[in-house]
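Q: Structures follow.
Rule-based calculations on the coordinates, nothing more; no lab input. All figures in this text were calculated on a predicted structure; none of them were measured in a lab. Cβ atoms are built from the backbone, for glycine too; each structure is taken alone.
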Structure P
């Protein structure tokens, strides 16, 4: 992506994106970090170079699977959960709902 494409997606100027990339000490808002992560199809943790403790042992295909799931609409996620219940009855009954 070009700087302009990223800036347009995030709602800021090309110069601002350049500064984030090139200058140390930049402190974008949480909203901007979220929009950047969404634009690039990564997590906020990926942008912040922080990996959750439980993700250290995750296989790359598991991380890719979760990212795909995270990008689904609420309706798609619900259909996915229903399909899993049909395939694996009795599993996850006490798990938290999203």
Structure Q
């Protein structure tokens, strides 16, 4: 139907434009129990805010490595994911606390 967007596009658009939503979304990602969902949510935030090239520079990880870390089939090391989370938290200018 004309005028309808897919769910992912709507989420990414809101992440780009709504700081409160972005902070809440990151918080929810960090409280999620399913690793694949966490990675998907982090990927949404990266897509909306940083981009993989910029995030690669900020984390010191290769861009291709980031794609693998955040892919649906990824099995990343905790350290790699934590580098991404630290950058996203820092750039959101707020601490995100787990429940």
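Q: Out of P, Q, choose the structure whose coordinates give FRET efficiency 1/(1 + (r/R0)^6) of positions 49 and 89 (r between Cβ atoms, R0 = 30 Å, to 0.05) equal to 0.15 when calculated.
A: Working: P: 0.15; Q: 1.00.
The read-out comes from structure P.
Q: Let me ask something else about it. Identify which of structures P, Q gives the largest calculated value of volume of the Cα convex hull per residue in Å³. Display every interim value, and only then the final one.
A: Details: P: 144; Q: 116.
Looking at the calculated values, the largest one is P.
Q: Another question, then. If relative contact order in percent (Cα under 8 Å, 6 or more apart) is calculated from each of P, Q, which structure is the one that comes out at 14? Before the final figure, lay out the partial values.
A: Working: P: 14; Q: 28.
The read-out was computed on structure P.
Q: Can you spot which of P, Q the value -19500 was calculated from, given it is helix-only ellipticity at 222 nm (-39500 (n - 2.57) for each DSSP H run of 4 or more, over all residues; to 500)?
A: Details: P: -17000; Q: -19500.
Derived from Q, not from the others.
Q: When distance in nm of label points 7 Å out along Cα→Cβ at positions 41 and 65 is computed for each of P, Q, which one produces 1.9?
A: Considering all the candidates, the number was obtained from P.
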